[in-house]
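Next up, some structures in structure tokens.
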Structure 1
Amino acid sequence: MTPTPAGSSAPARDHLQGVAQQSRPVPAPAAAASDAVPFVRTVLALCAVGVLVVSQLYTVLPVLGRLADSWSTTTSAAGWTATAFGFGYASGFLFSGPLSDRFGRRRLIVTGLFVTAVATAAVAAAPGLVTGCAIRAVQGLSAATFAPPAFAYIAERIEPARRVTAMTWLTSSFLSAGVLGQVFSQSVAEFGGWRTVFLVCAAGLVGGALLLRGVLAEDRGSVATSALDAYRAMGRLIAKPSLVLLLLATVTLLCGFVAVYTGLQLVGPRDLTSNPDTMLALRASSLPAMVLVPLLTPWLVKLPAVRRVVAALLLAGFVALVGALLSGSGDIGVVPLGALLFVLVFGIAVTAPALVEAIGSQAGPARGAAVALYTFALFIGASVGPQLVAALPGGLDTVFAVVAGLLGAGAVLAAMGHRARG
């Protein structure tokens, strides 16, 4: 995805620096010119591995039916594999930042990737749903060791003039994983089955660990701060009503995104779900929306962060409502559905960085702890998405309607959080 130029606006810089510091309660030291690492190979390697890591949340969505058949369960029950990973992933963010301060960025990233590779391969060997969910939770917990130290590494080791660009690339790679993971999983499963999906991912994670072990510079000494400082800061932040409201708005974001794609897989139109090629094209159709957002960033950041959050969530919610009306009437084809998904994903891609900026602006010197809480809330929402769909009666129209209400509630919560601060 296209990076934000290094000379972008102050709000964009603040947002990206806040993400960079999500594992630290204090600002990262600037990289001296002689100490800076190579920009292109570092960013390309981190982005490539980042897509693979974050994709693990989404790889199960296209193969839920296959998992259900293999484990003699229902597709709704198989959705717990996404929830288990999401809960482990979200929880892991609360620990990986302080751990990377203590043990070093490179060491935690590489070790975490090897552990994630083992857990990913173990998913392929799972004999049933309960075991599969347990392994997926471990997989999510270990996968969470990537993002916080990766952002901190960029903040510390990339030369300051190019740091914003590096942050934009990495953030965009994480967002694109939501679609790329599904496209990859469906493509591989069609030829090799669902177990092959996880075995290929495990091999890729081993390759990613070896790649980053060679690309990333040796760790410096550990940071002279206590890990308890981060948790004390989190405690102070969750006592602020305005910030809690923004965190609740964050929960709705990926909850709505995952619910829509889970709904397409479980209760979508039969002529769509029975046609793998059409489903693959539909999933891929929203990728350009993720490219468009960074291109529009110089104009988007002219609006205050909370206004961007409210407007983008209302846009996504309105599109979901249109999807509910069209699905309910039975008059929705692949092209209209693809257009709706494009706009929905665009709204979500605009909202995510704006929420980071809004939350970080309320955190003061504890911005790192605030962004860790943001990431936790984001993936708690992603974990709830599949179970929300499983609990709903009806078809795709019901899923769209509930997602519309969810995203609309997120917009209201964000507006209330801004007003409560004032």
Structure 2
Amino acid sequence: MTPENPVDPREIAPLLTPEGMALLERLGPYDDADALTAATRLRAAGHSPELVSAALTQARLRTRAREKFGDFAQRMLFTRPGLEQATRLRVAALHAQRFAAAGIEHVADLGCGIGADALALASLDRRVTAVELDETTAAVATLNLAPFPEATVVHADAASLDLAGLPGGMPGGIWLDPARRTTSSSGTRRIFDPEAFSPPLSFAEELAAQGLPVGVKLGPGLPHDAVPAGCEAQWVSDRGDVVEAVLWFNAVARPGVRRSALVLAEHGAAELVSPVDADPAHPDAPLGDVGAYLYEPDGAVIRAGLVTDLARQLGARLIHPRIAYLSSDELVATPLARAYRVHEVLPHTVKVLKRWVRDRQVGTLEIKKRGTDVTPEQLRRQLAPRGPGRATLVLTRTAPAGSDGPGDGEKRVVIVVETVD
């Protein structure tokens, strides 16, 4: 949290008593349909309106938090913005492993929020000093880290902190999660300029310039030209969601790696890496027609700018020089992209598509698009699907080999596909 956007302490304070914590533990999973009845029952039992409101809010947050924290959520406290911005626990575990693998015993988590990354570090027996500017959020982090005696929370501004004066002395490594949102009466707004973050990206660069191992969590929309020289940039997706870009400096950066895309699936992970010495003059992946299979690269691969690297790895081709769809004549299984079997390629006209949908009695229609301004919902209404059949249509553009894009043999097409399991 930034000083301009403090968390209201009334969200948490009523719970920080034996009565409050006992009530929260008795509530169990939150159910919207039962909330009003539960509130009435708890007030009739003698609990104050403030405590009932805080307990039910916390129960709702814990239920939402299961997606990020699993069973741990039922033993944690949350603030609304803290939960929204918190690192997913299994992603935080990867951050912690970087510091553990580098042999760093004491890590300062600057801008720790509710303590997700600090929790992962402490779980790997790292000594953690978690620093948080917002007082209420720091209190929540303190409670979440209470099971770990080697974890300490400091209420302070990371940007003006004397690192050597931290409990336990100068840390051996830094984890930094800058605030990238502002909150006002009109809602929450994302900040995209890295120098407008709190603290700014240049603050992390200054720490790295001192030789400290530094990891910086940023939004996945980080422009490539904002990535500092001499660091590793890693884009991460978790079960289909691109959740972050992380910059790694010094001992926590992998030698020879400039950019990478890490894809976390339900069971396992895969990574695509672009080395520092990659030849910028290396020709792009070949360009060609739609073949028997279509690949949709994972969002982390796209954000990392590694689509052509993936195409070369798969022996596939681009169907357009600036659109992230790949195609091949033989199936190559990869966790780095979703694969589709191509049934046919249709011209991109409503008249043709409407007849196609009618003739095949398609009632359930999935419409995907890339490189076209068509609105899937509007097209679905125009096509009026009706019947027992199902179909997936991919709206995109193609450009033949040797073309330079628009106006050079480019076509708007609709590719009829089915997902390959």
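Computed quantities for the displayed model
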{"quantity": "Which of 1, 2 yields 146 [volume of the Cα convex hull per residue in Å³, for residues 82-305 alone, calculated]", "calculated": "2"}
{"quantity": "Value -26500, calculated as helix-only ellipticity at 222 nm (-39500 (n - 2.57) for each DSSP H run of 4 or more, over all residues; to 500), assigned to which of 1, 2", "calculated": "1"}
{"quantity": "Computed 0.95 for Rg/Rh (Cα atoms, Kirkwood Rh) - originating structure among 1, 2", "calculated": "1"}
{"quantity": "Distance in nm of label points 7 Å out along Cα→Cβ at positions 130 and 330 - structure with the largest value, from 1, 2", "calculated": "2"}
{"quantity": "Top of 1, 2 by distance in nm of label points 7 Å out along Cα→Cβ at positions 218 and 370, largest first", "calculated": "1"}
{"quantity": "For relative contact order in percent (Cα under 8 Å, 6 or more apart) computed as 29, the structure of 1, 2 it came from", "calculated": "1"}
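A short reminder: the numbers here are calculations on the coordinates, not readings from a lab. Just so we're clear, the structure is a prediction, and the values are computed from it rather than from any experiment. Cβ atoms are built from the backbone, for glycine too; each structure is taken alone.
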